[in-house]
Structure I
Amino acid sequence: MALSPDYRGYSPASAATTAAVLDTGLRAYMLRVYNWMASGLLVTGIVAYAIANTSLINAFYRTGFTPSGASYHSPTLLGMVAMFAPLAFVMVLSFGVNRLSKSAVQAIYWVFCAAMGASLTNIFLIYTSESIVSVFFITAATFAGMSIYGYVTKADLSRFGSFLIMGLIGIIIAGLVNLFFQSPALQFAISIIGVLVFVGLTAYDTQRIKATYIQYAYAEGADGAAKRSVYDALSLYLNFINLFLLLLQLLGNRNSN
């Protein structure tokens, strides 16, 4: 006699319950990720504003004047350190997230967000406060729309991953080249392409985070999920910051002095 599968432990109701539990856990996890990202942006904004509007700015930038009398700002040694410090923290979190404790990952994330704030202080020297605020809200609206799309869409965005990563590498290389040529046309092209890349990455990363949670929902403990939520928040945070800076280059009004 052929053996029949044993369905005694299965019922449509139990499957529905499992799906409901998974969906509830996913929504709670995404909320945690967005909370980490939003809190990090808040820390970054507070640090950048505090430095730019106090005497601390003199420790990061010195003011000079051209022969025509126009002012310019050049970074001090501390300013140069602040510019590159966030990269070091990103590398530590990226390569050490599995080896570090939950508290260490969270502490490094907060320090990273503060360091990013110090590195962004110069935007208050270059652009008017009004344009910084307006571009921030434009960025927030764009980011929210694309992240929601990435969460709800049934389309598989993973096929665009390689294209987006190649685009990201391309704009990084073009940006380094333009440090020497200082071409406004090239910078404009970098900004346009960069906006498209980070808009796409926002949707792509949101879907990736959702898919990863579903894959590992029952395979990792509470500490593993907590660490991963910080790392996922970091991905979205970097997309937001880069999108904001690129839109600021395109839409921001520069200070007249």
Structure II
Amino acid sequence: MATATAVVRQHPGRRYDHYFFSGMAILILATVFLGFARTYYLAGTFRAPLPAPIIHLHGAAFSCWILLLITQTSLVSAHRVDLHRRLGVVGFLLAAVMVVLGMLAATNALSRNFAPPGLDPLTFYVIPMSDMVIFSVFIFFAYRARFDPATHKRLIMLATISLLIAAIARWPFAWTFGKPLNGQAVICMFLLLLIAYDLWSQGKIHRATLWGSISLVAMQLLRVPLGKTAIWHAFAAWAQKLG
């Protein structure tokens, strides 16, 4: 009688988390630098010719977030979880400041009637505002899961990925420059990297990756149709007057 031998595949688990999440942080840093190099980083940061002081503060806070992400992934890789947790408190405070500055910067842009080609300012306003909403949700759940490293790090990564549309829409390529809707496809590529790593390392998609990716993609698909509604236009027009 033939004997069947079951072969059980051993997945790497969390063995390569340090490499993957550090690599993702560096890729995000490169994405942001490429998008804002010409108008911000290589233009002297606070001396860059930006349209309003709130945009300078907004840019500085979001840049600090990216640098903090690099620092935090490096600390975990160096097994300095104690410093990582202490610095995490600063990170959550910074995230709260970023949400406020992000909304103020979006309203300032609306008051200047700024919008990329193909979208009117009132409709475009929904994109940065929804970015702040989804970022806030991810940060909230990341804070709740701060003692669950696997969930926490994925939610922080998803929160950061949700902010990348502004940088991608400024990449010096015809396909993405000034086209936030095309930039959403690049966002999906970041999500696919996270999904692929989960499948390779664990044999399944982590629940934070799964539901976070679904939420982010749903928000991207629904926000422009929402931005074209009369209710949103009325709200945006009110915000424009305040701005």
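Annotations for the structure displayed:
- Label whose coordinates, when helix-only ellipticity at 222 nm (-39500 (n - 2.57) for each DSSP H run of 4 or more, over all residues; to 500) is calculated, return -24000 (choices I, II): II
- Rg/Rh (Cα atoms, Kirkwood Rh) from the coordinates reads 1.07; which among I, II: I
- Test item: distance in nm of label points 7 Å out along Cα→Cβ at positions 109 and 205 calculated as 1.3, pick one of I, II: I
- Relative contact order in percent (Cα under 8 Å, 6 or more apart) from the coordinates reads 24; which among I, II: II
- Structures I, II were shown, and log10 I(q)/I(0) by the Debye sum over Cα atoms at q = 0.11, 0.12, 0.19, 0.22 Å⁻¹, for residues 61-156 alone at -0.56, -0.65, -1.06, -1.10 was computed from I.
Computed from the coordinates by the stated procedures, all read-outs in this text should not be read as laboratory data. Just so we're clear, the structure is a prediction, and the values are computed from it rather than from any experiment. Cβ atoms are built from the backbone, for glycine too; each structure is taken alone.
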